Every structure is written in C-alpha cells, then in structure tokens.
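Just so it is clear, none of the values below were taken in a lab; they were calculated from the coordinates. Note that this is a predicted model, so its numbers are computed, not measured. Cβ atoms are built from the backbone, for glycine too; each structure is taken alone.
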Structure P
Amino acid sequence: MPHSPILAPIVALVAWTLIMQIWLYATRIPAMKRAGIDINGLKGGHGRQLDGRVDERAQWKAHNYNHLLEQPTLFYAITITLALLGAGHEQPALALAWAYVGLRIAHSLIQATVNIVKWRFMVFGLASLCLLGLTIIAGLTLLR
C-alpha cells in the first residue's frame, strides 16, 4: 500500500523532537549536578521549577522541547487529515509541510543556542503561516 508523501514531514518533526529531548537531558542533567540538585531527592513538580536554579542555557533546550509538544500537535493533526483526504501528495501542501518542519527546526536552534526572542518570533510567525496554509488546503479539500 503506497503511503502519502505528507507523512514524511511528520516523521521528520517527530525525529527532531526526539533529538531535542536528548539535547535537553544531555545539558539539563549536568546543569542540575552543577547546581547541587540531586535528581534522586526530587518529588513531583515541573521542569520549569528549575528556572533560576540551573543554567538558563540548559533550560532553553527544555523550553524548546515543550514548545515542540504544543503547536506541532496541530501540524500533526492537519497533515494526517490531508493524508486521509488524499491531498498529501499535492505540491502546495507538501511544500508547506516541509517548510513548517524546517522553520520549527530553525526555531529550535535559535532558542537552544542564542535565544533571541525577535528571531524566534519571526520564525514562529512564518511557521504559523505554513500551518494556516495547510489548514486552508484541508478546508478547501473538504469543500470539493
């Protein structure tokens, strides 16, 4: 059974999210140790409780990982919808899906390294426009 090409950007973004998770733990755990925080003694809570207690650069990766679990859920829903509608092979949808993935990766790299909010906001805005375009394509496909 052939698959819809629009599923590839989904797999790519999930893979990137997992890379960010690895980067998060690779930086946060050593930062916690440097701050004298014993992971064995922690109970409950949320990772944001580490803000101000560990190096902010380590927290940037954690914040970005959380961001990859927010708006991209809409991306997953709309791209799977396009695949189910049979529109996942059409060039505008496929181009917008890959653009969204590329922009989310760029957003991650900005936030995890220099964290300049102006740049992050610009990239986030462009990614949101891609998401809007995908949603419009799915809506028009449903109306056909």
Structure Q
Amino acid sequence: MTEPARGATVRVIRPQDRNRGTAQTSGLDRETAIDAKTVGARTLWVGFVTMAPGASSGAHHHGDSETAIYVVRGLARMRYGDRLEWSLEAHAGDFIFIPPRATHQEANLHADEPAEMIVVRDRQENIVVPVDVGEGV
C-alpha cells in the first residue's frame, strides 16, 4: 500500500516546522502550523500565537474569517467593538470566538510571563486588516 499524496496524508507539524512568514500584528508573534503551504489544507488556517509579557496587539480584524482562539497559557484581555468599547478576559483553558470583520485587540495581562494561544480560522488566507480606532487605544 502506498502513502497518500502530500495534501491527503496525516502529518505532524513540529514547532520548528511552523511558518513564521505569515501576516503579523504588532504585539503578536504568529506562526502558521496548518494551511495550504504546510500540509495542503483546503479550508483551514491554524496557528500558534505568542504575546510577550504585558504586550498588546494593534486593533485589527480578519476579514470574512470566523476565528476561534484557545488560550493555552496566560491571561488574555480581548477588547472589541468599533472603538474597542467592550472587553472580556480569557484564562488558560478558555476559548474565544471572533466573528467575521469584528474589530478586536488582544492584550497579555501578565507582566512577567508570555501568553500562548492556538488560533483557528475557516479560510486559507491569514488575513490581518489593521483598524484605526482613534486616539487613546
């Protein structure tokens, strides 16, 4: 029996195999684990995100993508809304859902340890659209 073609086979993606050449947002370090380039995925984008202690991202959205985030480590604050007027906190073990085109900003609430998250999107492209939400953000 022969192994299936590259795009149709079971794969392990190790930390050193993640692609760091993906769309970035200030304050976040995104690494792609699963997409068309890494494993031949047709509709998924899955990545690993690290936020430095006390860091926060710039305001942004992900186009028409639905996004799910699993907090592996740390305490994250998610500000969201047209002017980032709402917020919630997510601890290790929590999931966050972000609907398409929802403007948001992540922040690591720990001053002395990084936050780590797994991100899943329903589209191949890792679209990151910066949003200007005005002064004071």
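Computing distance in nm of label points 7 Å out along Cα→Cβ at positions 31 and 95 gives 3.8 for which of P, Q?
Source structure: P.
Could you tell me which structure in P, Q was used to calculate Rg/Rh (Cα atoms, Kirkwood Rh) as 1.01?
It must be structure Q, since only it matches.
If helix-only ellipticity at 222 nm (-39500 (n - 2.57) for each DSSP H run of 4 or more, over all residues; to 500) is computed to be -500, which of P, Q is the source?
Q
For which of P, Q does FRET efficiency 1/(1 + (r/R0)^6) of positions 47 and 87 (r between Cβ atoms, R0 = 25 Å, to 0.05), calculated from the coordinates, equal 0.65?
The value was obtained from structure Q.
Taking 1.8 as the value of distance in nm of label points 7 Å out along Cα→Cβ at positions 39 and 119 derived from one of the structures shown (P, Q), identify that structure.
Computing distance in nm of label points 7 Å out along Cα→Cβ at positions 39 and 119 on every structure in P, Q gives 1.8 only for Q.
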